[in-house]
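S.K.: There are structures below to look over.
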Structure I
Amino acid sequence: MQRQIITLPQTGYVRLHLLVGEAKSGTPGVLPFSASTLWRRVRAGTFPAPIKLSDRVTAWKAEDVREWLDSQNHAA
């Protein structure tokens, strides 16, 4: 089985499954942590806050996530 590489779009919105992956399908995410850790970081203010697009749809701005990833790479 070939491993799928997930890329983050330059602009727009990204949903949770793209960020942390989907265990059921084995699809990896772009972040190296789980959904629980993502929400913990959002609450702590160490990850960008999501935007509520509708009652049942929450997403993150791709630009905010890219900026956060860049800041993590520079801090290491």
Structure II
Amino acid sequence: MIAQDTKEVLRNIISEVIEEETFGDDANFLEELGVDSMMIIEILVRVEKTFKITITEDYIPKFTDINAMYSAVQELIENK
């Protein structure tokens, strides 16, 4: 899966959960998009299922925007 595809998949997951379609790759989930703790759990579950990875607790703080999420997911994919 190439980078743009991965980012697009992440964007689609987030869009479905937050019910917002237009936001930048660097838009902060908490401050700019209003993602709450329940939404982040839903996002993480969907990302785990989609990419067949396990997101450990130490990765959760890395999920702040699409760019950071992409980097974390890539790292987890490479290390699985």
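Throughout, read-outs are computed from the coordinates displayed, never taken from laboratory work. Being a predicted model, the structure only gives us computed values, none of them experimental. Cβ atoms are built from the backbone, for glycine too; each structure is taken alone.
S.K.: I, II: which one has mean count of other Cβ atoms within 10 Å over residues 8-15, as calculated, at 17.5?
M.R.: Derived from II, not from the others.
S.K.: Here's another thing I want to ask about it. Comparing Cα Rg over 2.2 N^0.38 Å across I, II, which structure shows the greatest value?
M.R.: Once Cα Rg over 2.2 N^0.38 Å is worked out for each structure, I has the highest.
S.K.: So helix-only ellipticity at 222 nm (-39500 (n - 2.57) for each DSSP H run of 4 or more, over all residues; to 500), computed for just one structure, reads -18000; which one of I, II is that?
M.R.: That value comes from structure II.
S.K.: Can I ask one more? Here relative contact order in percent (Cα under 8 Å, 6 or more apart) was calculated and came to 32; which of the structures I, II was it taken from?
M.R.: Label of the source structure: I.
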